Structure 1
Amino acid sequence: MSKLISYIAISLDGKIAAKNGDFSWLDEVPNPEQTDYGYSDFIRNIGTTIMGNETYKVVLNIDMPFPYTEQTNYVVTRDKSLTTDENVTFMSGDIPAQIADLKAQSSKDIWLIGGGQVNAICLKAGLLDEIIVHIMPYVLGEGIPIFADEELRNFLTLKSTKTYSSGVVELRYTVNKT
């Protein structure tokens, strides 16, 4: 069985994007080492991605080709009329059950790209296995939180930390199953 892993960057105040979904603020964070923050190593072990529809729309608006062509990609949406697109399959209905099936069938790990609502659904359903979060030295203010569910409670176990010269801190957690 594969692991469902959130690999994500957040502002110091816990936001993954501005209210309108924009994440260009990430480009404002200095990166003197020109590091990819472990992305190349991470993506090598990923066979599937899952993202929310709003995140998918943001990805489509990036001025570059679709970045996850080597993975099988799913987009979570409430719009049941959406079924497939050139690079993705849309999921609606019982999302936790569908993701549990993907975890059981996949030989490689699954990247939960986000956004906040999909992250919360997966954590609440006990599907999320690991969180790799990069805390950026940036206060965004208003924006989309990493987990968009005020009722959500879960305890995590810290696996490792890494600090970069840019001020970015990587925290790796395993999710305790409740």
Structure 2
Amino acid sequence: METKEKLNLEEQLLDRIRFFNRRYFNPFSLCFAGRPKSFWSVILHCGRKSGKGYITPIVTVRRDGSFIIPLPYGKQVDWFKNIMAAGGCDLIYQGKVYRASKAELVPFEDEADVFAGWVQRRLRRLETDSVLRLNQVCEAPDGESLYRSFTSAYPLTRGIWILAIIGFILVEIGRLFRRR
């Protein structure tokens, strides 16, 4: 009974983290994702039921013409299911748009060495057991226009303003604590 309750609590915690990311963190990180020298990339995928287009910021590493994407929340996330159902997706990585037509699930340990040491440790702590490997990658023919429309929808200045506001709030909170 205790293990079932523990699992339920872990699932609830992951659900809350996913909700926070989807609602607050993803819109912020999209302002930086996909740009040159960015830690994040963006996947463009279609809903398997609705057919609606979605964009999701993710951590991506390139290896031998493939892209490796960790799955810290497991295989139950919608973007992963959408990519697997479609067999691929478009990906904005380092300022370029790529088309991947072959997606496969691979054990994390097979690709762990591609990630920086601190990322590996974090993914292991999150008990990540799989990664998504996107193969048969080529630059999208309409990539420049896709990239331009993405960056105009999620301007870098918006992300910088959000960072400035967060910084201001943290400074003010610090001042409140120092006054006491």
Structure 3
Amino acid sequence: MVPNEIPSWATKAPYAPPANDFDIKLQGSCHCGHVKYNLSRDKPLASKFCHCNDCKIIHGAPFQWATVFHKEDLSFPNLDTESLKFYNSSFHEEGEGKVQLPHKVACKHCGTWLFDEGRNMILLFPTTVQFKSTAARRKFDVQMHLFYGNRECDIPDGTPKWSGLDEKSDLMDERQR
């Protein structure tokens, strides 16, 4: 890439400047604050805990909490494209020159994972959202579990538990192994 040249991925949502009617409902950032973002929606399209092995290993946690948004729902004020890193777990590639969907997006400085990006949607990690109230946080409550058969512990929260992807696998009992 030529110095000062904008990478092609940065000209599309969610990286391109937002539409003029973009109304900021929520804000978030990575741990160090280098990467800040805005959301135009105060409630995700869905909120899920994923218990698949990739999510558990990459996040170093018993599950990943992800919320679904359209790419256009997210914008970055004053985005420095050099502050982002990308990782595609299928191809084990990372870095700024290898942007292949789907991938995870993180701050290059502190390593905070911000979201997973697909062709049309993003799976935002809500631990990076700066909620101003309990009511705002409750709009992100988990609605289901994915790959629940791979879980590290039972989570009897009354939400649907799918053995794989939602609507594409079997529903499980909360304590079924």
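Rule-based calculations on the coordinates, nothing more; no lab input. From a predicted model like this one, the values you see are computed outputs, not experimental measurements.
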query: Suppose you compute helix-only ellipticity at 222 nm (-39500 (n - 2.57) for each DSSP H run of 4 or more, over all residues; to 500) for every structure in 1, 2, 3: which one lands on -1500?
result: 3
message: I have 1.19 for Cα Rg over 2.2 N^0.38 Å, for residues 18-105 alone, calculated from one of the structures 1, 2, 3. Which structure is it?
response: 3
